[in-house]
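What follows are several structures.
What follows draws every value from the coordinates through simple rules; no lab data is involved. Owing to the predicted nature of the structure, the values given are computational and were not obtained by experimental measurement. Cβ atoms are built from the backbone, for glycine too; each structure is taken alone.
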Structure I
Amino acid sequence: MTSIDLKDLTKDYGARRAVDHLTVRVRPGRVTGFLGPNGAGKSTTMRLVLGLDRPTSGSATLGGRPYATLPEPLRHVGALLDPQAAHGSRTGRDHLRVLAAANRIPDRRVDEVLERTGIASVARRRVRTYSLGMRQRLGIAAALLGDPGVVMLDEPSNGLDPEGIVWIRTLLRRLAEEGRTVLVSSHLMNETASFADHLVVLGRGRLLADTPLRDFVHARVRPGVRIRTTDAAALEAALSRHGHRAAPHADGHWTVVGARVDDIGRITSAAGVPLLELAAEEATLEQAYLDLTAAETEFTARPQEV
């Protein structure tokens, strides 16, 4: 199986270092979410893997080979970096046929990927008439054209409607189940959490995390229990007797960090604490990501005054 291997990968643009000694292996059989703030180096890294930029030092290889040495590269790696890349005057089908001819891929494969991405019905329309979501699907069709072992997608959910977002989640999972190496860059944390098995997180060009998604979240954010009550004193007293502490919030609810909802339910019930709400607060990828990257963001806004 083909992996993406980055070894001490570094890229400088003049005095600015975009990628800083990055060493990562993106493995087959899982969806790897590629995360980081704006300016973290994600797009540059993907361009380096695809031979669109040359590294200052280090290497980026696919199955041990640089992209530039791959014969008929679409058969090895498919990528979507820019949904606007297709020529607007061509039809969607002709765009794919040109790519297929350049990589000795039979025409029947064009029709297969058009069907798989749901745009067969508009395949004979010119690309300039496509919506952003349709262009995204066309770009994904191009990435799948050569039936590659590696698929790299940059913000694939961008412009998709709700049905399209569900479709892309299913597609990514299926590609991984087929044994492919799937790398997906995204700014949408909840969306990434819905499809990714593993995370690679960058900050200012450096590697911040390379870990399973579940481990990443649980290492940084503790789940808790959300409570609303009409008797705060009774709640605090009951929880304190069992070694728990409730933190109040401005909107009137309380949070018990590191607790299970069934345990807190038994404690409050036995103590006769009146409850208006009792619910689990799950740790989220967004919380964990913001905790990790708070000091790595290139552009930040001042908190708004109330």
Structure II
Amino acid sequence: MDPILHHYDASPFSEKVRIVFGMTGQAWSSVITPNIMPKPDLTPLTGGYRRAPVLQVGADVYCDSQAILDELQRRSPLPGDRGLAGLRGINLWADRLFFQATVPVIFGELGHLTPKAFIADREKLSGRPFDVGAMAQAAGPMRVQWRGHAAWIDDALGEAPFLAGERPGLADAAAWMNIWWLKGALPDTYARLTAGLDQLEAWRARMAAIGHGVRKDITGAEALSVARSVRPADPPPHDRDDALGLSPGDPVVVMADDYGRDPISGTLVAARQNRLILAQETPDLGRLHLHFPRVGYIAMPGKT
């Protein structure tokens, strides 16, 4: 069964996953989800979680690119990646520190063109103002930060073609996200901020040539039909030493700790050191297993 990615083409977090499909040459199905609410073909799968991307494998639903990359690595390990511990750290650096520098650089220049509906959606998602004026003021200092992050990639490459060595790996996918986003949104600004970073630019060209694997477009209705037709896969064993003392069968609420804090409730299937799996019984789709990372997410016993 091919994995199904619920995403939209301009999403930098989705690009991180798409490039991994390209690295593995994997076949996958694409469902385009709107970049703002409502998302009628996504939220029935996720219990209300609305951030993109989301990976669906049958009736198993992986929320957040951190959980998605973990699962893709488990299914099809990439050469050069000897373990996930350091890679998870690189992924969080890209998702948070580097991303937080990229946002004001881009919207500081393009904020005046941003649709009001998008601004209103992001304000609801983050719980704070989407202030394009403040981003414009922050853009100058953040360009310095952005170039510093880009220089880390340039330094880390050395003489190697990829961060993972001779072949690309998850570290490359994580680092690629913000490079791809700024280059596509503001090519002139990207050129100024990467001037002299020759290793980075050569790496960017190699990464761009990888592509996205074998993509097949399907509809949201088709993806929902897939979930409806199967049962979730057998879960991994539960961690009996879970720090919250959770046990399978407990009611649990989970939410992101940064933004998009919509509480998602379900019944615990398994708590692992790096993954939390909740079951939901839905009238239309049947039983679903929702997979969330532990780092970057808050889990609480009980119901919403």
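Quick check on the output: 19.3, 57 is Rg and Dmax of the Cα atoms in Å, derived from one of I, II. Which one produced it? Mind showing how you got there, number by number?
Numbers: I: 23.8, 74; II: 19.3, 57.
Source structure for this number: II.
Comparing mean count of other Cβ atoms within 10 Å over residues 168-175 across structures I, II, the highest figure is found for II.
Here distance in nm of label points 7 Å out along Cα→Cβ at positions 16 and 120 is compared for structures I, II. The highest value is that of I. If you line up I, II by distance in nm of label points 7 Å out along Cα→Cβ at positions 8 and 128, the top spot, with the largest value, goes to I.
One of I, II was used to compute helix-only ellipticity at 222 nm (-39500 (n - 2.57) for each DSSP H run of 4 or more, over all residues; to 500), and the result was -10000. Which label is that? Source structure: I.
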